[in-house]
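A.B. asks: The structures come next, written out as structure tokens.
Any read-out appearing in this document is the output of simple, stated calculations on the displayed coordinates, not a laboratory observation. Since this is a predicted model, take the numbers as computed values, not measurements. Cβ atoms are built from the backbone, for glycine too; each structure is taken alone.
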Structure P
Amino acid sequence: MKLVLDACVLFPTVMRECLLAVAARGLFTPLWSDRILGEWQRAAARFGPMAEAEALAAIARALVGFPRAVVKSQPGLEARLHLPDENDLHVLATAITGHADAIVTLNAKDFPRGTLAAEGLERRDPDGLLWELWSHHTDRVEQALEQVRATASKLSGEEKPLKPLLKRAKLTRLARAVTG
């Protein structure tokens, strides 16, 4: 399954790390464009130079970890597309060009299901997607989540329980499922 990850699920950190850890275990193939990565960088930059530097480092790791994830834009494709927010046309164009199955986004209103279906695409929210993957591949998803939890604990210098970590990342359905 090929999934375009919108910038809004790449930044915040824990959500992104959960998605990429699951992708690294072969449960889906992530896709993005240079423009999506640029949006991620600009979103981080609003929190200061240190946050931008961390985003640039994370982008570099993502590019190394998923070297085939970058989808090059197809000239003229965006001109035939329509979405409520024209600034999101590049995300839809990336999904079409990359032969994606869905766009993973928190931005439901700007990616109407009917418009996406006409292009053979779905819209998925990260919490529902990760919950569904967990329900079919429990061990692999739980390994990925443990990796994210352990990294968050190490970086913060204190133990980070999984449930609050996932809840703060707006992955509430997944948090309920994996922590009982």
Structure Q
Amino acid sequence: MTPKTISQIRKGQISKSLSIERTPFIFLDIETTGLHPEKGAVVTEIAMLNRYNQFYHWKFVKNHNEQLAVALEHIMSQLTAGVVVGHNVGFDLGFLAYKSDLFKGRGPNVWFVDTLGLSKKYCKGISDFKLSSLLQYFDITVNGQLHTAVVDAEAVRALFWKLISIGNVESLNQAKVKRLNWSTF
């Protein structure tokens, strides 16, 4: 019998009652050439960070779809290593689902939290909920330019912890965690 990896052990341990302190998080951001993959928009960059600093980064410069097809298996396995967090994360996951289907693959079932939803719940008196506006609202500075996957993933991580703090969020249930069944997304 092959021993289980940490990722495999954690897959079965996520539940809505899990405390924030014990939750492995994956902060995700993708950059694309447009909003609609079905109209030809492609993924140009993907970044995934864990809660501490380890990150995975893919940049697709030429042959975007061919490069993404090769990287998707690893990307999909990383998405199951914890709870995925992103700003308007449905866009990112939807784009990956479309591309995965295009390459005859299936995405995994993942748990996710959207900082856009948390922001709407905890940020009163703000005019919009764009990532840049929220960073300014909370006086969060980033190292680099927004709209690059690594910088945006780092910004989402900082925003998430700020929202968790001001909302006094202690469990995934309070963070409005949801389960994504990839086959019905």
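A.B. asks: Can you tell which of P, Q yields -0.79, -1.22 when log10 I(q)/I(0) by the Debye sum over Cα atoms at q = 0.21, 0.30 Å⁻¹, for residues 63-110 alone is derived from it?
C.D. replies: Going label by label, the one that fits is P.
A.B. asks: If volume of the Cα convex hull per residue in Å³, for residues 47-142 alone is calculated from each of P, Q, which structure is the one that comes out at 152?
C.D. replies: This figure was derived from P.
A.B. asks: If distance in nm of label points 7 Å out along Cα→Cβ at positions 87 and 135 is computed to be 3.4, which of P, Q is the source?
C.D. replies: Values: P: 3.4; Q: 0.6.
Clearly, the read-out refers to P.
A.B. asks: Right, here's the next one. Quick check: -11500 is what I get for helix-only ellipticity at 222 nm (-39500 (n - 2.57) for each DSSP H run of 4 or more, over all residues; to 500), calculated from one of P, Q. Which structure matches?
C.D. replies: Going label by label, the one that fits is Q.
A.B. asks: One of P, Q was used to compute FRET efficiency 1/(1 + (r/R0)^6) of positions 31 and 159 (r between Cβ atoms, R0 = 30 Å, to 0.05), and the answer was 0.95. Which one was it?
C.D. replies: Going through each structure in turn, the value belongs to Q.
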